[in-house]
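In the part that follows, the structures are each spelled out as structure tokens.
Derivation of every value follows stated rules applied to the coordinates shown; laboratory data play no part. Just so it is clear, the model here is predicted, and its values are computed rather than measured. Cβ atoms are built from the backbone, for glycine too; each structure is taken alone.
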Structure P
Amino acid sequence: MIYNENEKEYQVKFYQNSQSSKSAVFDYVENLDLKAKAKVLKYIEFLRQHQGYLDEPYSRHIKGKIRELWVDFGRQRHRIFYVMFIKKTIILLYAFLKKTDKTPIAEIKKAENNYFDAINNQKLYE
């Protein structure tokens, strides 16, 4: 295997609202209890190590380029929408606690809006 020192590893970034600079995903993760937070962060790192491509039972395609990371902890079902972005960057778009069998359309819409905001403000993620 040839190792190229100039190739950087994949990185994970939290979506930032272009107007407020706040990150709802970061806040979501920070407000979890310690054990749930540790598991969510472990899965995010697992996602990074696998270059953003995980199959079920870890992740699934939602719509367009948006995928959903599944983190189940006890009876809690944490979901984090993410997208592969430019320059080996994975952007975590939106997170929520899933309470129904189907992913609510309103939650998908929030992730889509964040995705479009990220595309229109790419400098925030360079």
Structure Q
Amino acid sequence: MVDWIGQGRVRAREVDAALEMSIQGVTTQAKYYKPLVYEFFRKEWRGRRPAFGDFAVEIILRHVGEAPLLDLDNLAKALLDAIKGYAFHDDSQVARLVVERRACDVERIDIRVTQHVVDAE
């Protein structure tokens, strides 16, 4: 198993060709996440550098009890802005975006970034 980088609320690791992140805790303010994640990358991340091409991003907000009053589109925008320049050069490279909310026993946000591969039909 690949070790996580980061000791605070934000952790990340590279697994095969994917970048995985975990943000502990959930707040209803999407704007809170952008500086938090940006600071993690600026201070702690020494992994992959931004790449060109298309990407697929999956964001899962895990919550305990009632779902937080948080617009998932605002959360996605804040997180994409925060990882821009680290996972990819610009969020216009995101060809597939999945954002969902799930009830869970721990509050966190999981993010997975991979190269987007289009299946031939």
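Of note:
- Identity of the structure behind -10000 (criterion: helix-only ellipticity at 222 nm (-39500 (n - 2.57) for each DSSP H run of 4 or more, over all residues; to 500), calculated), options P, Q: P
- Among P, Q, structure where distance in nm of label points 7 Å out along Cα→Cβ at positions 21 and 101 as derived comes to 4.5: P
- Source structure (of P, Q) for relative contact order in percent (Cα under 8 Å, 6 or more apart), computed value 37: Q
- Highest-scoring label, criterion being mean projected area of the Cα convex hull in nm², among P, Q: P
- At a computed 1.7 (distance in nm of label points 7 Å out along Cα→Cβ at positions 13 and 45), which of P, Q: Q
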